[in-house]
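Some structures to go through are shown next.
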Structure P
């Protein structure tokens, strides 16, 4: 949460409306609430940390408990992304809004991006600058991205059992290039398990977008907000 407190009932009402809009996945209403909040003088960080992030965290909790399913989670994530498109330029100058840099990509041979995109939204909402390399990303592109951006963490996504081996290939390439350093490597995707993550030398394993944020924060010693 931010240090700002909203004693104004009207501000609380705007934050509640934004929270509810993201929770229900109503992108149009979420955009309207975001713009109304900014017009009323609410700070971008307050909209983010006092409404949007708690809402998406609740969506994640509902997903993990089986009360909602992937389509509903995707709709909520897209609503938050629509709001982030408005807030991102305003947050760019707020150094305190960025807690780390995260490079994300789906490994070579795999073109699935739903899980990756969900992680992007959750991580960005949590305060990370996310650099998304896209899908079908070769190992050398991850090496280049680490060299260029020096991220705190890298996420490797694989959706198919036939592409899982590329996770190991990518980690080996990162190690061989000598660029891993303090960068944490997290792997995830439908066929990936904790045992496989340990086997290939990943620092962490995240089966869901919600757990990705939790895992990254734990690996970086940030705890949970």
Structure Q
């Protein structure tokens, strides 16, 4: 069972000060996130990185939403893979937090070259160690470059039945998946069970009432002929 969160779901974490208080991060981490925020708002003018209505609410809708996953890692070590990273949520926020907290390696996979360029710009300005792969998750190139991981994360990438197929090649027995999901998560879990065996727990989101985080492990196909 995943650990309980410390904050009631739906609390607003919409300033750097509230973020630092909630997640117990240093001033250096907050400074890096402020740099990230500035770059996001600048690039958003020419590239649709996030929904336009969320740009003014970056700390709550994107930074806090991503950061809550850190607490759910059984052991914050090893390789962390983030699939469909987009503007870096949750993977790049977790990498920035990890820079002061743990000896982890972070790999972000994003097939859109413009978004991958944005991620590299944030990494350059913040000075965090992150590998950015501009490739498709299911490609042989990705499979050749990336091995199994300690933790796999994704937000708004695909429904769980499809997501399970995408991430399964990167899972081993101890791998933990942390997937941000909305109100339809129960139906997605039921559908995924048709083709996949796994253990899971559901944790209420800190940032969105009714949303859940799927904490998943032991992922394996019921039928070895299943493809992604």
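Structures P, Q were shown, and percent of Cα pairs over 31 Å apart at 22 was computed from P. Between structures P, Q, the calculation of relative contact order in percent (Cα under 8 Å, 6 or more apart) yields its largest number for Q.
Here mean count of other Cβ atoms within 10 Å over residues 45-52 has been calculated and equals 13.1, so which of P, Q was it run on? It must be structure Q, since only it matches. Have a look at P, Q and say which one yields 1.00 for FRET efficiency 1/(1 + (r/R0)^6) of positions 77 and 117 (r between Cβ atoms, R0 = 30 Å, to 0.05), as calculated. Clearly, the read-out refers to P. For which of P, Q does helix-only ellipticity at 222 nm (-39500 (n - 2.57) for each DSSP H run of 4 or more, over all residues; to 500), calculated from the coordinates, equal -9500? So the calculation was done on Q.
All of the numbers you see were taken from the coordinates with simple rules; none came from a lab. Everything numeric here is computed off the predicted structure, so don't read it as measured data. Cβ atoms are built from the backbone, for glycine too; each structure is taken alone.
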